[in-house]
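So, here come the structures, one by one.
All of the numbers you see were taken from the coordinates with simple rules; none came from a lab. The shown structure was predicted, so the numbers you read here are calculated from the model rather than taken from an experiment. Cβ atoms are built from the backbone, for glycine too; each structure is taken alone.
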Structure I
Amino acid sequence: MAGGRNGYFQVNVASDGTYIHFFPAEGDGKPVDVKEMDAYLQTKCIPYDKRSVFLEAEKNKATKIMLNNSQIRPLDEYMIFTVSEDRMSVNARFYPPSEGGSLMTEEEIRKDLQYNKIKAEPDTEVIQGFLSDRRYCTDYIIATGTPVTPGIDGYVEYMFDTDPVARPKTNEDGSVDFHALNSVRACGAGQVIAKLHNEQPGKPGYDVFGEIIMPKEVRKAAIKHSKGSTLSEDGVLTSDVDGHVTLTDGIVFVSSVLEVKDVDVSTGDINYEGNLLVDGNITTGYKVNVTGDIEVRGVIEAAEVTAGGQITVAKGINGMEKGVIKAGHSVVAKYINSVAELESGGMVQAELILNSHVSAKDMIKVEGRKGFITGGLARAGSKIEAKTIGSDMGAPTNVEVGTDPALKARHAKLIKQNEELRANLSRTEPVLMATVERLKRGEKLPPDQLMKMQELNKVIQQEKETLKNNMEELANMEMEFDSESIAEVVVLGVAYAGTRITVSDATLTLKKDYQYCRFRREGADVRMVAI
């Protein structure tokens, strides 16, 4: 309002009839709104010729025009107000009295609001501001509700790097240094590794009609941890040992690191709850199974290697068409060659993938000076990126991205099961509740009927628990489905003819070479998009 005054109108009565006076806007104020004027005159039951009056009003000049040749009683100062859609504010607009009409007082304004069931306390400063400088056809926020004070969800503050991917350093010449992995999150005995911040409930608010508005419920948080750490009563988690800390599926694992020179005849197979550091190689024929991370500073040969966390291999993997590698998180290796099966719960990163069967839940990234995927199958949930895919010698190469069809089938099955569970509950819960009411009234039921009701209650609780678990699983699936819309194969060099590219359930076999492009699904087909 400080930048100008809105234009307004005033009805006055003369000896020959009723007139309307127009007062122009000043500064950046708004001119008279003819619709607002029309609504006011209709409210006061004053007839007039719309066309001529509208034309006069739109001139935005100080002028007057006759409405009719009748004489009406003087009009008092008038207020209308509107309540915002969210019911949290009241906007008032005032209209001037005619000559001989009375001005509104603060008490009248307040009573008018009360009469219309506005419970919020009117803003005294705004009312007095209007009374001291009456600006008509102007918005005044005359009352506001009490907003909700939102609560704060509980959360866990981790004092270590929770990113499971140990990313190698890229040198200035474009090569990738797989020796600088920094994959170990070390911790010491007595070190604080996590803190619990409790939830803070919000405070209710009230709309302008006095109706209560409840804040959203806040979520509680909890620190989940395994042996090797201690949680205090005030929510501080400390390590019990000198070792390694990781976050896996929301659980903090602390363990000492098992270090060996090689996995070979000197060690036999290894099965360990914790992390493994191999200074040399994992040799052909041996099995390694650990719950944490594996770091190999040499090579993995034709061995069976399973890790609950990440697998990092400084020199590479040479599977000799027999090796099996499985990681709960990511796999980072110098190269991957002739591996019968490699599965990653996160991403796969290497300088080359040759004649191997590789799958990653998230993405496969092949970079460095070579950066090729040649032969075999590479499958990722969201993205595959490489300099070269396939070969000019025609080696059969398949790359696939997108949601696993088996996951979609599971999604449909869960939805159908949930419909059946809800139908069962809608039939059985009323029966159980009716029986409970009978017992509350003091009725005695035969023992066999009581036993049936107890069994029915168990079934109902089991179905509710199954429904809850299904909904959680479906929510996780929806997050995976979201990535399908951006699933793509990115070629930073050349994709050779003969390469078979699949995005979700659409497949394209390249008939020619493609350079510097990406492949995505558009409709039912796989299309090439230039980078």
Structure II
Amino acid sequence: MKRHILLSLGIVVLILQCCRQKEEETIIVQKQDKTYTPASVRPLLDEWQERSFRFFYDGASPTGLALEGNERGEVITSGGSGFGIMSLIVGIERKWISREEALERMLSIVRFLGQAERFRGMWSHWYNPDATAHPFGDQVKTGDVVESAFLMAGLLCASEYFNAIDTREQEVRDSVASFWKTVDWRFYTAGGNSLKWLWYSQEKRFKLDISGWNEAWIAYVLALAAPDPHNITVEQYNSGWMRNGAYLHPNREFFGYKLPLGPDYGGPLFFAHYSFLGIDPKLVADANLNYWEQNTAHTLINRHYCLREAPKTFRYDESNWGLTACYGGRPPWIYKARSPQQDDGVIAPTAALSSFPYTPFYSTQVLLSLSKKSWLTGKYGFGDSYCLETQSSEKRHLAIDQGPIVVMMENYRSGLIWKLLMKNEHIQRGLSAAGISAPKYQQGFIRVMPESLSGSYDMMRHPDRERYELEYYCEEAGNTTFEIIDKQNKIISSENQYSQYGENQYSFDHKDIINGKNYTIKMNTPDGKKYSLAVRLR
């Protein structure tokens, strides 16, 4: 009997040990979150970028130019048409339209602009289909410098893109060259120290100094580059735009982000968009600041305010943020430049979506959320604005809001429009006159701005190139080592790559990366220096 009892106990102990051993050997496989993978994000970018583009092609004026809005009758916008020209080029490269279709549209555009009323070379803010200036507020027969600058930037892009030996493409280039030579920027200084925004031709009076920081920087760049006798001087740039340095706040911070330019908290986000649809902020810096860092900080401050500081009743969150100029509000819905200092609970989709180059992951969070809001969708993509508190939306579209979505999404994806305008000789001349050159970096990771609260830099794989991408700077050429380390201090990836002196890119992916987890990326440069970056790999 005792022998049977002992044998039974031994069997039980053996079974328990086996079970415990199996438990210890069990490997828990974490399921990958596919929300932000290229396969999930790329189709959404394709769909909503094209739908916004259709405003400028399917919804254009018979003249070829862009309508101010799709519910404003036949009124044509000059500045919005500049954004539309850039969008046409995107449409060709994305194969939404053919080069032939876009060229026919461009010929209509330049022929109309050649007939349009101009005021010392400047175009008016709005036009009628017969090429006469349409009143804009109190502006009648009035030249608008900033709208003309937006239009000219689009035209210069077109002159770079339509470069074939073809009589029709030559007509586009010749037309743009003619416009360029006849815009009299100097006249719009009124003999003073700054550009004036408007000239009322019938009353022969000027109105509004253009001074920084706002959306109008492109106007000064073009005015500096213009041929004599239509150009302005560097002194007028310094005194007018830069206000002799008074526009700069070198030590100012908001929510942990350094913001040297603009109003407190940055102002509306279109400041970071309109002048930078064609001017690549990664390639411009002056003695005072790096423009990429300015615009990225502005975007992150806007987002931080929405998530952490705005009234809770507005119901902003990680998927719903972005304050800029748009229609909206409580009835009657009005157009207003919204910002952290001018907030009424109205979000504009263009704010976050046009910020894709600066905050690709955070902008993707908004895109995913917007794509599920059927009550926000209009004929050509997302409506102009929405209010979560009242569950209401403004489904009208505006050219100056739709255009930056198309263009800045593309600049994030391929850099297309940046590459075109930045090689233009006039743009290069204007930037040089303004003291602009490529940024000078210290060694280490560059163009990364971690979230101030978490201290981590949120990254997702590029939707088209399908890998994580980090830019870095080396002070000497040679082999650079990268390690990806998880929270348990386990090295999950280690690799070497040859780095040139200056800017480089580290492109990576690894099967053991768990989407959404925190990691540390360590870099050992050729000179033996070590750098570390906390990241969340989405």
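To test your reading of the models, identify which of I, II gives 12.5 for mean count of other Cβ atoms within 10 Å over residues 215-222 when calculated.
I
Of the structures labelled I, II, which one yields 1.00 when Rg/Rh (Cα atoms, Kirkwood Rh), for residues 87-126 alone is computed from its coordinates?
Details: I: 1.00; II: 1.14.
Only structure I yields this read-out.
Have a look at I, II and say which one yields -11000 for helix-only ellipticity at 222 nm (-39500 (n - 2.57) for each DSSP H run of 4 or more, over all residues; to 500), as calculated.
Answer for the origin of the read-out: II.
With Rg and Dmax of the Cα atoms in Å derived from the coordinates and found to be 26.9, 120, which of I, II does the value describe? It would help to have the intermediate numbers written out before the result.
Values: I: 37.3, 119; II: 26.9, 120.
Comparing all candidates, it corresponds to II.
Out of I, II, which structure matches 19.6 when mean count of other Cβ atoms within 10 Å over residues 55-62 is calculated? Numbers along the way, then the final one.
Working: I: 13.9; II: 19.6.
Matching structure: II.
Please state which of the structures I, II yields 1.9 when distance in nm of label points 7 Å out along Cα→Cβ at positions 159 and 223 is computed from it.
On the way: I: 0.8; II: 1.9.
Corresponding structure: II.
Distance in nm of label points 7 Å out along Cα→Cβ at positions 343 and 455 computed as 4.0: which structure among I, II?
On the way: I: 4.0; II: 2.6.
Corresponding structure: I.
Taking 14 as the value of relative contact order in percent (Cα under 8 Å, 6 or more apart) derived from one of the structures shown (I, II), identify that structure. Kindly include the intermediate steps, with their values, before the conclusion.
Working: I: 7; II: 14.
Only one of I, II returns 14 for relative contact order in percent (Cα under 8 Å, 6 or more apart), namely II.
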